[in-house]
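Please find the structures below.
Each reported figure results from applying straightforward, stated rules to the coordinates on display, with no laboratory input. Note that the coordinates shown come from a computational prediction; the quantities given were computed from them, not determined experimentally.
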Structure P
Amino acid sequence: MSDADVDAESNPYLRDPPTEFEPAESLAREAAEEQAALLREAVREHDHRYYVEADPLISDAAYDALFSRLVALEGAFDLDTTNSPTNRVGGEPIDALETVEHVAPMLSIDQSTEADDLREFDERVRREVGEVDYVCEPKFDGLSVEVVYEDGEFVRAATRGDGRRGDDVSAQVKTIPTVPLSLRGDHPDRLAVRGEIYMPKSDFSDLNARRVEAGEDAFANPRNAAAGTLRNLDPSVVADRPLAVFFYDILDASARPDSQWAALDRLREWGLRVADRIERVEDVAGAIDYRNRMQAARDDLDYEIDGTVIKVDSRDARERLGEKSRSVRWAFAYKFPARHEVTTVRDIVVQVGRTGRLTPVAILDPVDVGGVTVSRATLHNPDEIAALGVAVGDRVRVKRAGDVIPQVVEVTEDGGGSYEFPDECPVCGSAVDRDGPLAFCSGGLSCPAQREASIGHFAVKGAMDIDGLGEERVSQLVDAGLVETVADLYDLTADDLAELEGWGETSAENLVAAVENSTNPALDSFLVGLSIPEVGEATARGLAREFGSIEAFPIEADAEDGEFDAFEERLTTVPDVGETVARRVRDFFENEDNRAVIRALLDRGVDPEPVESGGDELDGLTFVVTGTLAASRGDVKDLVETHGGSVTGSVSGNTDYLVVGENPGQSKRDDAEANDVPTLTETEFEELLAERGVAYPPE
């Protein structure tokens, strides 16, 4: 029986339930199991009516009695509680967040505050697929998550991460009342949905009041509070904080509706909470009107939004529009203008980042900007200071760009002062190099600020993933003289750490073990960890594929023999590496201090895994994938690109093969037929790769 079928006749705990029960131990096991099953059904139904429909059937006291009885039965008879509502109280603390791969990519969307940009989006859509309806939704200012169900039962939840992989936050998300642990109605066998976790504004205010009373720091804003809560390793802490969720997209399903509007209806039927301020419009004018009305209403909502999202309704049209590498082509975020307030600049300080970039920051008289107290705002770079003409004592207009990052917009009143950007690093005194509008400390890893920031970055996920090496501990290790560069991490002993304040034997041994476990990273993760300017995860993957091993980089080069010129020229052949990025990478490796650190890491046993390049077996071949394959699309893309080919999101005359998996979309197959593009089943795809010496699926 599904929850949607629960009624007073089939379940006595739905209406007018008892508030007192006989002792749990007095029941036979079979009777206890039957009663517990009915209680779970009833509690799920009451949760749905209370949290999703805002239409409770019973009093809080009656609900508490049912919930307590279920807890008692499960405890007395050791009943399975895998997806029981009692799991919402939180379980045991976990050691760390594991990284998991998404069922389907969680891509971003293009965005703008300008109506003309939205009109251009609409023109492109109609040019490519004809007339369409749009579904307009609030753009929530929270944290995007993937939630996966199998056979109607909650299986997993993960943060968006880099769009392909995210942190497993299943234990935390299971505690959120608006996330059903079991789906309702006629649900698909397999379902992955995308939602936004947030903290209601009213609950945020109450939470901050409690924190201040307890002597704790208040959260800066609801999004900050939600983010900090969701990543807390103790699910019981998450359960105690007022998180909620809205669901708004189906990422993958064994059976999918043919439109976004129908998908939202199905989500509601399956018990997944959907925002009520959603509209379907016939044209871009309707989308603009919707956004303007939502902007006027935003302060009356109990959740933060920073704009609206306009989505093509038809799923077939969506598939024909396709995707870019990082974003979809069928949706657009029409954002609200940033909020502005006026305050006074009290000082301008220059921060030194891990890549040596110098960023000026204005220290402000605190001012409330859209519900957030702002006391610091970025000035971006020296040219921005000159363009604004800003100086200490000036009155300035401040905005939160994207409602998140404070920045100075303009000077409204001259305070009579002046400001000169330093020509020496404020931390180490090294000369400041200018590169266009940007300024950099030339000290490299000899600069304490760069050194400390680079050590912290070295340890993060996506780089070397050394658990337990946060910002405060890095500062402590540097201040104690135990670590000067990242290579020194591999010399640490538990005895060294145990002598420091706040360290115990267990925490010291755990960090040493985490460092030792990081000695065999993937080459791209190692490159990310080195803090090379302009090199993020995507660029690092491209460099790893091109060079294959760390030894292929010029770590032993002589600046006099022209090797760096050849290195820079080779860099420009890497996809997505232009002249500017190539110059930054060359400069990094040309710096002897940086190369010395790499050599020291290798000497201490750090051995990045070489990338096994298949050469050019698939050189010149372009593939498009539709449907579900045995391997994830990310793995297929990596495999094909490693062997010289490419994977794109839409079929065109330049496509060589369309690979068709299970439950494929029709539009890509239609496009393949229109462009005379051959289609391959997954078995045929495997055979084609095997003929060229490429193993599939990838290990």
Structure Q
Amino acid sequence: MTSDPPRPPVPAPAGPSRIGAVFGVARPRGRLRIAVVCAIAFAVPLTVGELAGKPQDGLLATFGAFIAAYFPDAALAFRARALPVIGVGLALSAAIGVTAAGASWTIAVGISGLAALATLLVRAFDVPAPGAYPFVISCAVATQLPQDVERIGERVALTLAGAGFAWLLTISASLPDRHGPARRAAATALTSLADMLEAIGTPDYDSARHNAAQAVRHLRTVLREGSGQDRSRRALSAVAYGAQHVFDASVSYATVTREPVPPVLPATLRELAAGIQVGAGGTGADLVDQDQDRAGLPGVGAAASRARAGLCAAVAGLAHPAPDRPAAPLLPAARAERRGRLDRDALAWPLAARAGLAGLVAAALAIAAGVDHPYWAPAAAATVVQGTTVRAAGRRSLQRAAGTAIGAVVALGILSVQLPAWWLIGMIAVLEGAAQVLMAANYALATVLITPLALILVEFARPGTPPAELVAPRLLDTLLGCAVGLVVVLLLWPRAAERRLPRAMADSLDATGDLLVLRLTAGGEGPGDASRAAGVADARERLETALARMTALHVDAEDEWIRGPRTADLLWPAVVAARRLGYLVLADPAGLHGSLPAGPTAVRAAFQACADAMTGLPVSGGDPMSALPAFTPLRTEFAALAEAVTVARAAGALPPSGEPS
């Protein structure tokens, strides 16, 4: 067996998601705490408002209660900082709704503008579910309050008060489990590493490697977001440190051999993950240590044997860390994450424009149809276009339409009984808590509960309104909004991700070249050692971010396909080669540090030339391969990338040379 095995074949792309996934139901896990917190956060302000004889003030306070649903998997310190920002956004949304109330066209403009702004910021800063929806629904419901511009300050204060109560409730409920997010992230990272080890030599290796890289990065991010240096956090930092070493050793091993790893290695990682999940200590180190003695098996090349020994040592070190091991070096100050959030290539811009235009068109159609309060149509349209692709918007549209139809019947039954306010408050708490649980299972099921919840809230804004006048417009406006939202996604920037994919691929190559040059020029210890380490850490973070963005854009590009040529499939071999190059340089295997035929500047120029070729910029002559280090896996992937780019350009998937995208 040679030390440099042939390049593995390119795996098949995942392909577009199935519309039938609209009916899939996932098993919700770990949602009980957030469900209870959200239910209390809604019920208490309404109760206080009812006791004070001001139910509408209680309703305004519930707008701030939405913050309890955000960032459930983030570190407690990060939630403590981020939730107040969400609360301010919800207060401003309610203020916009109150200001826009009074006329149909102002309601349409207010909700649509708010939907565009909320979508832009939520997408730019990667705010997870529920995303922009609470901002839109807060604005929509606030349009039904009596218009009183002079009381806007008071109403904003009420929403902020509700957000403050929800913040205190959320933080208090999270304190007993303050290390829970990091523990769960650590368990997920180790499980993903076990999956990656088991996938070595199989067609699933590329995707398993990417999933493991993202899981390890998420663990480091959660630790970076936290605070304090107690015993639990130091232990989890050691896990992050060891997990990164296991990932690098795994990539190094897979680079030189396709032989399966000893089964004890993934088994040890899974055992460790189970122990961390329940707060237990280390496990299976002795088994790993025993296997290290068998690392040099007959028939295994010297490079493969060394890589296997290094992998065994990395897993053993993770299972039984040395007492003097340093804490995990956390991610740098997110400079790489901030870059590109709102540049002209950011996907947030077309998504925000879709949300605003969809809401405006839906509202205009509702007004033309004679709807007195056209607030559900723009809200529904803006919600549908939260799906970034045509297929995602189609699923969301079907789920929302079906869920709203069933939920409208439920709401009609509840409101027709004329229950006392206390019963309605109890139902709001139950509906909100159950919706939070079902949100992780299926959006349509959650919408069945969200629809009566929203309509009961409107009942507090406009008490005494006949149930039919609440339910019928909601159902018709929602169906209209869903249809408009889907049409807007089909017509406006339907290939937004696909058009941005070549630029993302070029960015990943730029980042790979920068990190490779830093790796190759790193010297021994000296006065500049700390600054070099910081430069490598920053370059590594930039490359990890670029690889994640490129992969996410390719997934979206696959999901944009309805008819015609599948450009994403034509670019898939280049995406695979770019990812393999990136993860190879991240792992920094020993053989990478060879002689440089033309110096580090030529290495950087070689990657820059390939990046320029992806975006259609002119490429200077010469052979980039001649500048690369004499490390066969690196040269093999670079050659495969160059060939994939040439094939993709010939097929029309990339802009011709001299015509930049």
- Given -23500 for helix-only ellipticity at 222 nm (-39500 (n - 2.57) for each DSSP H run of 4 or more, over all residues; to 500), calculated: source structure among P, Q: Q
- Task: Work out volume of the Cα convex hull per residue in Å³ for each of structures P, Q, then name the structure with the largest result.
- Result: P
- Upon calculation of relative contact order in percent (Cα under 8 Å, 6 or more apart) from the atomic coordinates, which of the structures P, Q produces 9? P
